[in-house]
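Pasting the structures here.
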Structure 1
Amino acid sequence: MAFPDSTIAYFEGMMGQPVGGFPEALQKVVLKDKRPISTRPGELLEPADFEAINDYLQGQYNLPATRRDILSYALYPKVFEEYLEFKKSYGDLSRMNSSVFFDGISQGEVCEVELEEGKTFIIKLVNIGKVNKEGYRKIYFEVNGNQREITILDKQYHKTFDVEIGSTLMADPNNKKDIGASIPGTVVQILVKAGDSVEAGQSLIIIEAMKMETRIAAPVSGKVGNITVQEGQQVKNGELLMQME
């Protein structure tokens, strides 16, 4: 069974020791061959260099870093850099309503985005075009009555082998050579390639959901066969990720 990295770190002792310690049997199941720590986690960490972080953020992102930015990077470097990359690609979406940000709007629906006092965009989704064979579709909408059109990559669109578009290839739970997703989420990293020899328990794919990463491990030793997903792809619980030969 695969566990999120945060769960592994907890049982490793990286968040401290609970009163009475960890249940040894459960700790061994989670950590497998990894050894837990017995000291205060802070003793194992290098001192944070705030000046170096400031210089890095300035050079990499041209960001005049505030104290909050520096602390955010020091605590959650990967998450903070993902936030900066997102902001670089899409701009500041902090003024968008949460429901619109997470769920979008339906065809014919209207939303308002107040950029600043006295400046509001009224946005209406007019039509969603059909996806083409490359996975792109056109989106038609109005902004304050003016027509706009953009082309986007539909990340939900993919085709695996001869499976029909829109269907999902699921792993066979009774076949140990089928590697399926243990949780729904995004494939953030594929750690192996077709033809690689792997050992039972070796990490194959990392899936992220709600900012928690879960490593999908090989249930048996063998050689990697077909890899049916790609990095950045959204997957369902139980969806086939790869097959062992």
Structure 2
Amino acid sequence: DHISPDDPKEVFSVEKEGVALRCVEYSSMGRRLPLYFAHRSGLEEPELVVLNLLDVAAWEEFLATMRPGFEKQLNGQGLPEGDPKSFKQHQGMFSSFKWVMAYAPPTGVGPTQLGPEKTGKRNLRLQAAGQTIDSVRVWDARRAIQTLRSVGGMENVSLWLQGSGRMAGVLTYASLFEPEITRLDLHNPPLSHNNGPFFFNVLRIMDVPQAVAIALERSKVVIYQKGKKGWEYPASVAQKLGWETKLQLRPGQVDN
């Protein structure tokens, strides 16, 4: 069979100390991006898959967590100091639950992160094409979801999306265009597009709370933040439509 250069490609699949880590490379708008899957060794019928869209801090945390078990496979990524405690916690989680944790660093994070000068030039090219880095990341997230389902063998597995800050906003929009998203876990999402994610002219039409309200039609949304301020609009929509159980506000750590 002919294999297109845009087709997903497995980079590695290894197991160590009861944890399996797999990396698949996929295409998004002409870029090759990695998607990592972690779960217990020998897992055949997962009950849940959680896709984490990583910002720079979360990418570093992922590398630190996985380094104790998979330093050789991750060695080209400029590894931070390993975190054996976090690795052990993940071992325990995977042994207790039939879960898959998937990790997707989008454009500008991890392998595609650029220095300040190149980042500026890239952003100018995106603007000329009517895009922003965040609109590109919405497509990256959608492609990660599609790849997870097509080559990850998880077409019928319950899918949660998880992100922090701007990535939480990016995932909210990605969820509007992909079917069967069971739940969104949004950690300290921006209350307005004034703080990201940044899309051209979006504020002429809607803001982040309206996007969350739209997402509620198909998915449960859990927001983690200090206090409940900022989400009155989706809460009102949920109340009027009998969706109270679909929107939850939970205490969360405040980002520095």
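Here, each number is a calculation from the coordinates, and none is a lab measurement. Please read these numbers as outputs of a predicted model, since none were measured by experiment. Cβ atoms are built from the backbone, for glycine too; each structure is taken alone.
Odds and ends about this structure:
- Of the structures 1, 2, the one that 15.0 was derived from, the read-out being mean count of other Cβ atoms within 10 Å over residues 50-57: 1
- Parent structure of the calculated result 0.8, given that distance in nm of label points 7 Å out along Cα→Cβ at positions 26 and 146 is the read-out and 1, 2 the choices: 2
- Among 1, 2, structure where Kirkwood radius over Cα pairs in Å as derived comes to 19.1: 2
- Highest-scoring label, criterion being FRET efficiency 1/(1 + (r/R0)^6) of positions 42 and 210 (r between Cβ atoms, R0 = 41 Å, to 0.05), among 1, 2: 1
- For 23.1 (mean count of other Cβ atoms within 10 Å over residues 98-105, calculated) the corresponding structure among 1, 2: 2
- Ranking 1, 2 by FRET efficiency 1/(1 + (r/R0)^6) of positions 18 and 178 (r between Cβ atoms, R0 = 41 Å, to 0.05), the structure that comes out highest: 2
- Structures 1, 2, by mean count of other Cβ atoms within 10 Å over residues 170-177: label with the highest value: 2
- Given -10500 for helix-only ellipticity at 222 nm (-39500 (n - 2.57) for each DSSP H run of 4 or more, over all residues; to 500), calculated: source structure among 1, 2: 2
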